[in-house]
Structures are given as structure tokens and as C-alpha cells.
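Every read-out reported here was derived from the displayed coordinates using simple, explicitly stated rules and does not represent laboratory data. Keep in mind that what you see is a predicted model, and the values were worked out from it rather than measured. Cβ atoms are built from the backbone, for glycine too; each structure is taken alone.
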Structure P
Amino acid sequence: MRKIIHKFEQLLWEEDVPEKDSALKLYQELTPSDACDTWFWKDIDYSDKTRSFWRPVKHYERIQFILKGFGKSQLLENGEYTKRMIGALKYWLTNNFENPNWWHNQIGTPCAIGNIAIMMHSVLDKDTLSQAAAIVAKGSMAQNKNIAEKWTGANLLWGALNTIRHALLTEDESLLRLAADRVSEEIAVGTQEGIQDDYSFFQHGPRLYSGGYGRSFIGDTAKIIFLLDETPYQLSCEKTELVLSFVLEGLRPMIQKKALDWSCVGREITRVNALSVDSLKPAIKTLLRTANLSRKHELNAFWESMSGGAQPDITKYFDKAFMLCHRFNGIYVGAKFLNDQIWGAEICNGEGELCYNMSYGTHTCIMRNGEEYFNISPVWDYSRIPGTTSLIETDEQLLARKDWTTRPLPSKHFGGKQQDRRAVIFELAEHDGIKMQVADFAFEDGFVCLGAEIESQSVDRAKIVSTVDQCLIQGDVVVENNSISHNAIRYTALQDTHIEFTAETKQGSWRRNNKALSEETVNADVLTLSINHSENSKCAYSYMISSADMPIPKVEVLRNDDKVQAIRLPDGSIMAVFHQYDTLSVDDNIIVGEADDIIF
């Protein structure tokens, strides 16, 4: 037990050490309360009951910030400082603040109070430690049986780590063993939530959350692996290898330099800095310092790639998450489709109410430096999600839509396939009276998107648009023949497709799609690339994404209809999707395909 608590102290004192001047300012703002020996901050609204960004949490966040800024030695050497910090902790323990959202009471607060108690345990008396342990117990398996019996995925890992905190504070070895065993059980594939067999991560049902809850899952799992390593409670090699596979084969393909693919973070796209990989780095750092762990060379390369280092080309088709990630020539394209087996976006705690168009498929995330969608949420037109064909709607119209967050698409026609650096993903997309066949093709030097037989049975065609991209402007926009280039990414219209663009300053606020955040006006320059569908009864589109630093790949669209979607690559090879039995004529050859066949 002593070894584990010592390692936990190490982690907590070394994580995110701030500048001492910032910590000093907060320390000086501490104010004595009417209660004996307790201290608080006047600018915190302790009566707030906001369900997501709960204002009282600033209190314990500041305690941790000050502790790290001043360093552990000050607790042992500066009596006045130690008295105030203990008093700040006691203010929370005395008032025992709670929130209507169970997450804060059973996960967030026990985690923070447990961390503070572990950091300060050498200077806390038994009564204070006992009070702290009582709050941590609210999130521990010792008191909450649902954690071990019903919680899954990231929620389970939060509960398990709080159980470990509780066990360490109460020196309960049986509780520590219970937590370790439950973590080991949860690190598995094939369950509805958690790590999937393609190494994606699901939470809140069959919903992709690799970059949201999955990022939290790996953060806590990395700590547990490090804490229990070289102790009788350590996880098996099989379990740690599965965790590494989730990181390297699951998360790494969804990242471009400093950012996650926006489609893998779920409703968290509505939060500030939600796409940043900075919150993932501590987990990788913790895994790297674990003694008995394999694949450290790959972990180190991953760490360096998130810190500005080289990124290898990667192609990964996630058959369970129904997502295709393709990195080539310094560009990343992620295509996230949906089907009748999985769910799209969600609304929760006032977050994501505008995300209706993220509840159906054909999303694309296109990045070079990772800054393309960074904090774009306040100004994003949520009716024009990149990659989708949708109605042009206002915020008010999107907000009026209800009961869509746990509704899978009705289509059973979907699929995908990968062969080395080439891959295909396709679906029959049906929503809001719009029906279309969609197929995306990844190859060595590019990415082709095809949409066929786009028709509308119930809405004005002039309100339908296919959005190629909607991102932050970074440098000049260059138009040349049938191509538009921006940020060294080239968008090339194929066949009769015409891509239009607007480059304009947009205004919005974080409050638009997150009720807990600021109403302050945000301005940003946004590039929107669109294909309008107002002329024909049935429409189509075809375009290619490639590097503007290289010649345009000579790709030919062979067919793009409701039966077959096919392209010919520069080397003469064919990539095709057959939506039903048909033949494809290529020069003097006839290719025969059955329904759902994918041919490379």
C-alpha cells in the first residue's frame, strides 16, 4: 500500500505544474470564512447548480493548482501556508457541496478531494482525512455497489480509480483488490460499451466516443497500470497489451498532429479545447514511465508526433465504429458513417442540442496541421456538417428537432473494406426525405468522395446542400480550374460537379451549443465549400481531396449511380462498390459484382 500511495503522490505532484506566480495570486485571494479555520474564494458562486460546468469545482481545482505551484516542500516548511491550504480543503469538507448531476457527486468531486487528500496526507490530522475519505467513498465501490455491478467504460474506470483513492486513504487492501479485479474485467473487447474489437471506444450505448470518454478511459487506465505495476495487484500482460492496442491502433489513427478527429469526441465538440491532444499526453507519459510495459518505442513515437514530430501515413478502417481514417502526404481525412447498428451524436446536460446533422453519416474531417476545426463550435453552421448532404436550416430549426439522439439510421445497406493503403466505406443514407448512395475511397495519394442519386421526396431541393468542408481559414484560398486549395489541401471537383466557396467572418458564442458556457460573442474566419443541388431531379457529386504541394492525382470516375460507384486510380487499378448485382465495363473487361461487393 505504501508503495502505491507514494507513486500516486508522484503522479499528482508532477502533473501540469503551473507557474508559481499564478498560484501565488490565487493563494493571496483566499479569504477566511466565518467557520473556524476554513478559507474560501469570494469570486466563486458556491450556490451554483449548473449540471455540466459547475462553478464550485473551481474551489478544489484551485487548491490543486496552488499545491502544485508551490511544491510539496512548502507543506512541510511553511506553517502559515499549510494552515491556509488545510483550511481551504476543510471549507469544502464542511459544506459538502453537491450538484443535481450525479457525475459530480459520485465521480468528479470524489476524484478531486481524493487527490488533494493524497497530496496532503502527511500534514492532515485523522479527522480531516476521515472527512475527506467520506466524500471519496461516495464514488467508491465500498459504498456504491452500482460501480462494480452496473457501470461500464470510462464511468467504470473513474469509479475504480476513486475506489483506489478510497482504499489508500483508509488502508483497505481488500478494497484495493476489488478495484484492481474490476478494472481487469472491464479491459476487454466485445461488450456494448468500452473498447470494441476494432479498437474504437463506445460509451452511452453503441456510440463512438474514442476521443471523448475513450480519452478519459485511457487517462485513468494509464494511472492504474502505473500505480499497480510491480505490486501484487498489477494487471496481466494480456490486459495491458489490450490497452496499448486501444491507444496505438484505436486512438492514434484518429489524430492529426495536435488535434483529434472532431467526429470521435461526440458532444464534447461543444467544449473549449475539446479537440486538443494535450489532455491525452499525460496518459502516454504515464505509460512510458511504467516499468513493465511493451511497445514503448511506438508510444514514444506517438508522443513525439503529438508534440510536432513526424507522423507516419496510416490507413485504418474501423468496421465496428464504421469509420475510415486515412493519413497521406501530410493530410488526414476521416470519414465517419452511420448505420442501423450504431448511434450518432447526443444531447446531454445542455450540450449538443444543435448536433442533429451529426446524427446521420457521411461526416468528413479534413486536416493538415490540426487547427482546422479547433474551437470552431461557436461559429459553426451546424446544418452544414462537413461531408453531409442536408437541409439548410437555422439554429432555431435544428433546436426544434427532438428525440434523435438514440435513433440509428434505418439503412441496412452499408459496409467497408481495407487492403493495405487502400480502403472503401459506403452507405445508403436516408434522412429528412433525402435519399442517396455514398461511397468514399482512400488510396495512396488521395481521397475521393462520391454521392449518387441524391433525391428529395418531401423538401424544396433548393434547401439541400452537400458540404465538402467548413473549417477555419488559414491562409489564402486559391481557385484554379476545377480545384480550390487552402492550407495546402486541394479540393478537386470531378465529372460535372461544381464546388462553391465562401470565406467570411462569422459570429457566435459557446452558449449556442453548450448551455453552461459563455454568451460572449466569438468571431472567426470560416471557409465553407459547398455543392448545391437545386437544378436536377436526381443529383450527384464527386470530388477528390489531395495535397496542394503535389500534382493532382489522375483519378477517373467510372460510375456513380445507385447500382455501382467506381473509380480508376492513376496506376490503372479499379476501386468499386456494388450496391446491387451489376456489371462494370472497363475498357475491354467486364467486372461482375454482387450486392455489397467491394472490389480493389
Structure Q
Amino acid sequence: MKQSWKKLSIGELEEAVRKHNNLYFIKHRPEISDEAFDRLVETLKKKKPDSLALQQIGSDIGVVEKTVRHAIPMLSLDKCYTEKDLHHWASKFECKVLAMPKIDGCAVALRYDAHGHLAMALTRGSGTEGEVITPNVKYVKGIPKKIALKEVEVRGEIYMPLSVFKKFREAFANPRNLAAGAIKQKDPKKTADYALQFFGYELLGPRCKTEEEKRRLLKQNGFELVDGEIIVKEEMQKVFDAWYLKRDKRDYETDGVVFKANDVAAQEELGATAHHPRFAIAYKFQGDAGETKLHDVIWSVSRTGTITPVAFVDPVKLSGATITRVTLHNYGLAKKMGVTIPAKVLVVRRGGVIPNIEEVIEGRGKPLKAPKKCPSCGSPVELHDDFLYCTNPKKCAVTMIAELNHFVKVAGIDGFGPKHLKQLYEKGIVKDPGDFYKLTVNDLIPLERMGETLAAKLIANIEARKKMPLDVFLRALGIAELGKHVSKILARFGSLDKIFKLTPEELTQIHTIGERIAELVVDGLKEKRPLIDALLQHVTIRVPPVGVGRLEGGPLAGKSFLFTGTLLAMERHKAEELVESKGGGGASGVSKNLDYLVVGDGGGAGSKLDKAKALQEDGAKVRILSEKEFLKMTNK
């Protein structure tokens, strides 16, 4: 890793820009952060503003079977970092401005044919041509298969919600890299495993006069829009500051605010360079980064047996918090970054929450070396791609204690902290979750800081959780990919016996469950069968009537509901809760078994409505309700 961009010659800077463009767009394995790359580009701009390297758009096209030329190039955005530069950009036109957060995702173009059907999807690619990913985007939430508009192109960003990225955080540096790989899966069904979503931000085809009009049309046709507002130019800094303060409250990663001239006529007059349009700019967030000294690295073992490097750094204050421990993501990435002990590093608090080492500014010591043995149990370590794994996780104390912690948290058994669990495991009292139900007060009293009153309370907490809903029981097992969403789907089968008989092929027929998830769940249930049998000696599983959350005797008992389009009276999750409160249940998709499809009065019903109508023509029982009819049915 170079010590400082400022010390490089122009030729070295140009070479670095091309190299890191390639790593970011083609390999999806960047070795430096976005912030570091931005500083690299700014340094080259100052030394050689007309460098060809600054005009070359990175390409996400690797070795692919098919690429297609974009009707209109998909250019990058120019960037700025100060209010002065922002207003200098805005001084070139006279109209209002669209302001919206800059989503850190993967830009794609969606083409709809003369019948409104999704005909082709392309990555941004080189900017002039993109890779065809049509089969994959059909598994991305928020991309309608059919719209009312004809012969149009919709551009937007495919991204991974931060809530989804949580389970991948140990292995991947950021959600953008993971999303980029997910939309290029050779088996398109595997794209569904990553719960990707789509925000639309551009509409090509209709002769709209403003960005505001484009957004209205996109929403009416069922597209989710990134939050945005039309403002006067004098409000730009105020809006930027507001977005900066709430950036960590959104379920997507954002690194700035995009400002765009609202009037299309003004856009056409401003035009574009070979690299970026002149009518839009990205004002990047600053202030969450700080330089400090890395003085040690420890190795942390996760519940899954992944061994992750964690850096100790001299205290640095970011976003109001003092940071002393920082993740290095995985061994491979840390090596590529050039981590040494000690080292001068740049720390960024991503999303205002998670501290990461984004760049090694200056290596000052010995290169980072991977441990040969697991720091927890001493078993040999294996390196797969960039990741280190304990070869014996079932005998590894840290992973087993983490599994116990997972179980008590999901099951709702309060009071057992990490120290209690560690003592119970090391003393051989609790080796797996089934042992919790054998505990007595006398077993707990010898533990440190444990009195008879606390011990009795913990036993009472265990007793109170001997009845468990089926979906909670499944989730508590700690099986890979068997989280809240999949466990609720499995619970609809009504019994463990039926769930045990499921094959991966049967599970993949369920919307949102991909092939990889299905395999992990089925294999995980087989592996956990001895534990399940042990738990069932003490735990009673509560199984609801067919359909999650349906109450016996409710006015909607036994009926399934699915919502499409924009609801005006309430948010969709509130409508789903209303159905469950009256005995009904939700459905994961339109099928012949669906009872009601509720169409929001705000428009944007999309392909679900088309499929429901087709099923009706084939004699299916599904009924289509307007939002008003639904509210009348539920007495709202």
C-alpha cells in the first residue's frame, strides 16, 4: 500500500486510478475504501485535470457471454466535497433541484417492451454497454415484470438492505460488493438468496418535463423510489446536513447526497462530458474518518467458526464515539490492504455505527500473519478464499458458547449473560441448548456472583419458555439461513414432521427461498435432529392453525391475504398485522391457494395483479379486493 497519494507521480496516480477502478467494477474486491479512492482521484485532478484516467469509466464487465449497448450511456457522477463547489455547480442553471441520498449499490437499466413486459436488464458495465442479467433481476424485490408504460427504460440501483447484510458481515466488507456478485449468479435462482431490492431513479422514453414528473410515473407503475425532495438551490446545504444526520437510520448504505437539475430542458442544455452528466453531482459525506495507529490484532471466532481479525487502535473519536477496536473483515482483505503491526491507518465509522479500517496509510511493522491454530480450541485453521475457519467448530468453546447465547436470546430466556454461559460450558454443566432444561438451582449457585434468589429467577425464566411457537423453536436452533423469515415460512407447514420431510427441491418452489438456502436448511435440520429430539423432551411447540398468526374463531380465520401497490390508509406491515389480529394470515406470493389479493388505492399494483387475474380466468378461487373493500371487510 502506498503511503500517501500526494507523494506519487502523475503516472503512478493514473496507474492507481485504473487499477482500483478494475478492482471495484470487475473483480468486486476493492482494496481501498470509497473515501480513499475519492482522495486518489482528487489528487490526480489537482496534478493533471485533463488526465484520460479521470475520463475513463470503470466497467463491471468481466468474461461474460453477452453484452448489449446502452441506448444512452450510463455515466458516472461528478463529485464535490464542499458547499462552495456545490453552489458553483448549481450556478450553471436556473431551476429547482431534486435531492436524494446516494445509494451505494449496483446501477442497472431495465427495458420494457411494447406490451410493458420486462424484456431486458443490463448492468451499467462500461457505461456504453452492459452485461445482460435479465433472469437474475426477476428475483430482485421492487422490479415489476409488467408495467403500464410501453417501450421505456427504467434505471436505478440494486442494493442489499443493511438488515439483510448483518448475516454476511463477517465475510464481506460491504453490501455493495455482495450485491454486485449476487446479481451475476450463474444460477439466477441463487440471486433470491440475497434478498436484494431495487430503487428506481431515472425514466427514459416518455417526454417528461421534470424529474418530479418522472418520479410520479415510476411510483404509479410499481417502482420503489429512493427518498427524494424537490428544493430550491438555497436549501441544498440544509438538506445535505439533514441527510447526513439521519444516514444511519436508513436500511441502506449511503455515502452522500445526489443533486440533480429538476427541469429536463435545463439538463439538455447542460449536456454531459464523456465521464459524467453536467446536470447532476454527488455531494459526498465527510467527517466520519480519522487517522490513528494500529498497535495490535487479535483473532475473533464467530458462532459459525469463521476466524476474523480485529484491530486494536489508539483512541480516535468518530461520530461522537471513541473507537479503540476496529474490524478488518477477513484475513484476505487485511492482507491486500497491507496491514502491518504497527501501522498508520484510516478508520471510518461506516453508517455512523460500524468502525472499519478502510486504508493502511503507512505500514510500520511486520506484515499480518494468519494463526495456524484456532485461538479458541487450538484446532488447525483452514484458509478458503479470503476466509479463515476453525476445522473443529463443534468442539470449539467460543463457537459453542455463541450457540448457547443464540438459543437463549431467540427463545427469550432472560438473565443468562455471556459470563454465565461461559462458566456453565467450561464446567460441563451445559453443553448444548437441551441442557438448559435440566438445570436446577443447585447447579447455578456455585457460579460467580450467583445467589439463591438470582438462581431461582433464572430457573423460573427457563420454565416460562418451555412452550415455544414453532417458528421461534426453528430459529433458536442456530441453523445457517434459518432466520426469522424462513422460519415463519416453514411454520406454515404446521408440524416438525412435515418440515423434516421437505426436500431442497420442494423448498425452492417457495418464493424468496433459493437453492442455496434450501440446501442449508434441509441439511441443518438433519444435523440438528439429535438436539431437536433432546429439546422436545422438555419443550412443547405451539403450532398455529394453517397460516402464521391466524387466530382461531377470528372473522378472517383460515384466509390468506397478499397486498400489492401503494396502500393509502396504512403502511403495508400494519395491514398485515390487522389481518393476523383477525385470524387471517399472510402469503408469500400469488398462487392458486391465495384467498385475497388487496390492491392499494395508491396505484402501482404491478405483476401480482396480472397473475391474480390470470388465475381467476383459470378458475382459481383468488379474489381481488380494492383497498376500500379490504377496510370495509376489516371494519376499519
Legend entry - Test item: distance in nm of label points 7 Å out along Cα→Cβ at positions 382 and 470 calculated as 3.5, pick one of P, Q: Q
Legend entry - Of the structures P, Q, the one that 4.8 was derived from, the read-out being distance in nm of label points 7 Å out along Cα→Cβ at positions 190 and 454: Q
Legend entry - distance in nm of label points 7 Å out along Cα→Cβ at positions 198 and 590 - highest-scoring structure of P, Q: P
Legend entry - At a computed 0.95 (FRET efficiency 1/(1 + (r/R0)^6) of positions 46 and 158 (r between Cβ atoms, R0 = 41 Å, to 0.05)), which of P, Q: P
Legend entry - Source structure (of P, Q) for FRET efficiency 1/(1 + (r/R0)^6) of positions 230 and 342 (r between Cβ atoms, R0 = 35 Å, to 0.05), computed value 0.35: P
Inset, instruction - Supply the structure label, taken from P, Q, corresponding to distance in nm of label points 7 Å out along Cα→Cβ at positions 318 and 510 with the calculated value 3.8. - result: Q
Legend entry - mean count of other Cβ atoms within 10 Å over residues 438-445 - highest-scoring structure of P, Q: P
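Matching task: 23.0 is the computed value of mean count of other Cβ atoms within 10 Å over residues 334-341. Pick the structure from P, Q.
P
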